[in-house]
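Each structure below appears as structure tokens.
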Structure P
Amino acid sequence: MVYSCAPEKYKPYVKELCTVNGDNVLRDAPHDHLHHHALMYGIRVNGLNFWEEAPGSGVQKSVSMAEPEIRVGAGGQPEAVLRQTIHWVEPADAFLPDTPRVALLVEQRTLTLTVDEARQEVALQWTSAFEVGAKTNQVVLTGSTYHGLGIRFLQDLDPVAAHLNAGGKPDLGDNRQDVSVHRWGSVAFDRPGKPATLVLYGDPANARGRANYFSMRTPFAYLSATQGLDKEPLVYRSGERFQIQYLVLLSSKLLDPGAIEQRGEAWRAGRTR
């Protein structure tokens, strides 16, 4: 995994995620959507857009980041843990000293990467714990159908992308998009010598329970896990805390629905990866 938190960027994000064979599947800042940063999280907060990157957009400002923790996980596999404090700020406050007084949200982000060579999988658990910042007494979280944890894939993977979710194969023909609630959403890439399946699982403990999955195949492949903020806002007040948690699983195999389901059940039961 390559993680980027360059100060000139609007947000920190996962720039590359590779299979156990070393094949990256993510695309960062393509010419058609420069704000598509591989694997990223973005929504609207009090009407301020933290997804796009244009004048007037919000900034996820990296305040501090601990040294990566390298350890052996509960299952005996190697793990790396990144812990980061992020202040979600208005653009006018992005260059002020780092203080919760100017933050709409204060995020404690923890990324846990586990490499399991026996299973031929890389598992990334994304956990973001939020509290309302001192800039406001209340935050109203909204967004488009795809605002949440979004994934853009390499251009040469777009033509072979095969979407699947717990309900079956979504109808994505004729530039259609699918937004529906499921236990998981996935994209498989059947390439000679380099098969891969990426699965996105949502924690049912997240607000609204099961995630809304946004799936698109043309003009490019995309997958997002959202909280349905386009339909109904989430509102938190000063002093309140909330958390989101997802698992991004990247396998070097073409996984069938049964294997995907079983892996998700194991994650939800153990929360160890």
Structure Q
Amino acid sequence: MPESVADDLVRAAELLRDAVDALAFAAPVAHVYNPLRYAMGPYREYVHRFASGTRPVLLLGMNPGPFGMMQTGIPFGEVASVRDWMGLRASIDRPALQHPRRPIRGWETTRSEVSGRRLWGWAASRYGRAEQFFARHFVINYCPLVFLETSGRNRTPDQLPRGERSELDRHCMRHLDAAITILQATVLIGVGGFAADRLHSAVQRLGHMGKVPRVIRILHPSPASPAANRGWEEAVDATLQAEGVQAPPLEARGRNPG
């Protein structure tokens, strides 16, 4: 039986999961979480439900947030959006070693991740049902790991020492190349500058593929960004309209994730 797009994406994610598990990170990193290990159930469900075929538009984030993908295994995985809008319910395990200030509570997480709430809220208000959004789009993260300092503070991949970052990049870029190829994506949207830079690097290597994908950068929805706090959804709409990306159906507007 031929492999499906979803099967290929899951296999690529499993290869990434195993490769980054073998890496070591020095202080100030105290704990490293790999949601593709303990929350692979929801991620596998996400892929099989929403990437059953090729997708022309791929959105890329940086790495899991402590109240998003770290808890649910889904990129920008704000719990209410994943559970109620996407309808994902697969069980979530717990990593063997947890930071006492950052436990994995999975579906019982009560704190909302702002970035995820904004991104999936935008998708819901512009497209309505999750199936309508995912008919053309898919969303992944560049790096699957969460890096926590002793204090519990989140440390992003771009803050790692060059030596640690180069080995991590090698595995993450291989997965990104695979995802673009498997999905046959022609429009690549970087959520923030870090992700957009990685997409540009991927396109340079994948230039041998017939039509070279376009790269678009949108504002990151983080609450740490003053610009995002002044109207992130409107800023994203303006960028995509200026780039000529297909507008969402008007009849889908006004729907928000549960």
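Only the coordinates and a few stated rules stand behind these numbers; no lab work does. Owing to the predicted nature of the structure, the values given are computational and were not obtained by experimental measurement. Cβ atoms are built from the backbone, for glycine too; each structure is taken alone.
Have a look at P, Q and say which one yields -0.40, -0.90, -0.99, -1.23 for log10 I(q)/I(0) by the Debye sum over Cα atoms at q = 0.14, 0.21, 0.22, 0.25 Å⁻¹, for residues 147-202 alone, as calculated.
On the way: P: -0.40, -0.90, -0.99, -1.23; Q: -0.47, -0.89, -0.94, -1.07.
The read-out comes from structure P.
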Quick check on the output: 26 is relative contact order in percent (Cα under 8 Å, 6 or more apart), derived from one of P, Q. Which one produced it? Q
With mean count of other Cβ atoms within 10 Å over residues 163-170 coming out at 14.4, pick the structure among P, Q it was computed from. Q
Out of P, Q, choose the structure whose coordinates give mean projected area of the Cα convex hull in nm², for residues 67-106 alone equal to 2.8 when calculated. Q
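Taking FRET efficiency 1/(1 + (r/R0)^6) of positions 11 and 99 (r between Cβ atoms, R0 = 30 Å, to 0.05) from the coordinates of each of P, Q, which one would give 0.95? Don't skip to the answer; put the middle values down first.
On the way: P: 0.95; Q: 0.50.
Traced to structure P.
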Determine which structure produced the value -12000 for helix-only ellipticity at 222 nm (-39500 (n - 2.57) for each DSSP H run of 4 or more, over all residues; to 500), calculated from the coordinates; the candidates are P, Q. Q
With mean count of other Cβ atoms within 10 Å over residues 59-66 as the yardstick, tell me which of P, Q scores highest. Q
